[in-house]
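Participant: Okay, got some structures for you below.
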Structure 1
Amino acid sequence: MSLDHVKRGRGPVVVKTIGGTVCIVLMSSVYSLIKIQKRSSDSSGGVLNSTDQVLFSKNLLEASLMGFSLFLALMIDRQHHYIRELRMLRKSMEDVKKENRAVED
């Protein structure tokens with residue numbers, strides 16, 4: 001139920017801002033990965049030096065963490081939407097059952 005409260009008021013704006021910021025940082029990490037790959041293929045025939053290996057590993061871990069976080073946030077949002085819709089459908093179904101019982105009696 002607390003997720004319902006977050007989705008009201010300023011919550012969606014904050015979530016969209018944070019999501020956009022994480023997307024931009026994710027794109028920056030991916031761009032850095034591509035730059036390191038190009039630099040290694042241009043200079044030494046595809047072999048990374050130790051500094052580039054550390055930077056590549058760091059950027060790869062950052063990018064994967066941000067990607068997984070965005071994916072999980074999207075999945076949680078969709079699950080919340082479906083659960084709320086299911087709750088509304090069950091409530092309307094109970095109301096219809098009550099009306100049918102009242103008509104039968």
Structure 2
Amino acid sequence: MHVVDDDFDVRKSLGFLMATADLAVRLQESATAFLTAAADSLEGCIVSDARMPGIDGIEFLGQLRSRGHTLPVVVMMGHADVALAVQAMKEGAADFIEKPVQ
């Protein structure tokens with residue numbers, strides 16, 4: 001599992017939640033950090049925030065797809081936004097969930 005979120009607390013909480021389910025988790029603070037550090041180990045699933053500084057979650061998803069990566073990507077957002085959810089799905093997101101994740 002890969003968690004990409006600029007919010008430290010969200011990133012750590014999701015990492016902890018996944019680790020308690022015995023999932024191997026890699027945490028990245030930005031899409032750029034993921035593309036730089038983790039792009040070689042593309043196994044599992046990516047959970048990405050939709051709104052981040054620099055490359056946002058939708059652009060991140062587009063970059064992954066344009067590079068031929070087919071990992072499932074779940075896009076998260078702090079506030080429901082139907083237009084953004086539709087855009088994420090059109091870009092190939094596996095799902096779209098609202099924070100806080102429970």
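Every read-out reported here was derived from the displayed coordinates using simple, explicitly stated rules and does not represent laboratory data. Just so you know, these numbers come straight off a predicted model, no measurement behind them. Cβ atoms are built from the backbone, for glycine too; each structure is taken alone.
Participant: From 1, 2, which structure was helix-only ellipticity at 222 nm (-39500 (n - 2.57) for each DSSP H run of 4 or more, over all residues; to 500) = -32000 calculated on?
Facilitator: Details: 1: -32000; 2: -11000.
Answer for the origin of the read-out: 1.
Participant: Here's a follow-up. Match the computed value 72 of volume of the Cα convex hull per residue in Å³, for residues 23-62 alone to one of the structures 1, 2, and report its label. Please list the in-between numbers first.
Facilitator: Numbers: 1: 47; 2: 72.
Matching structure: 2.
Participant: Sticking with this one: State the single structure among 1, 2 that was used to calculate FRET efficiency 1/(1 + (r/R0)^6) of positions 47 and 79 (r between Cβ atoms, R0 = 35 Å, to 0.05), giving 1.00.
Facilitator: Details: 1: 0.20; 2: 1.00.
Going label by label, the one that fits is 2.
Participant: Determine which structure produced the value -0.74 for log10 I(q)/I(0) by the Debye sum over Cα atoms at q = 0.14 Å⁻¹, calculated from the coordinates; the candidates are 1, 2.
Facilitator: Numbers: 1: -0.74; 2: -0.45.
Label of the source structure: 1.
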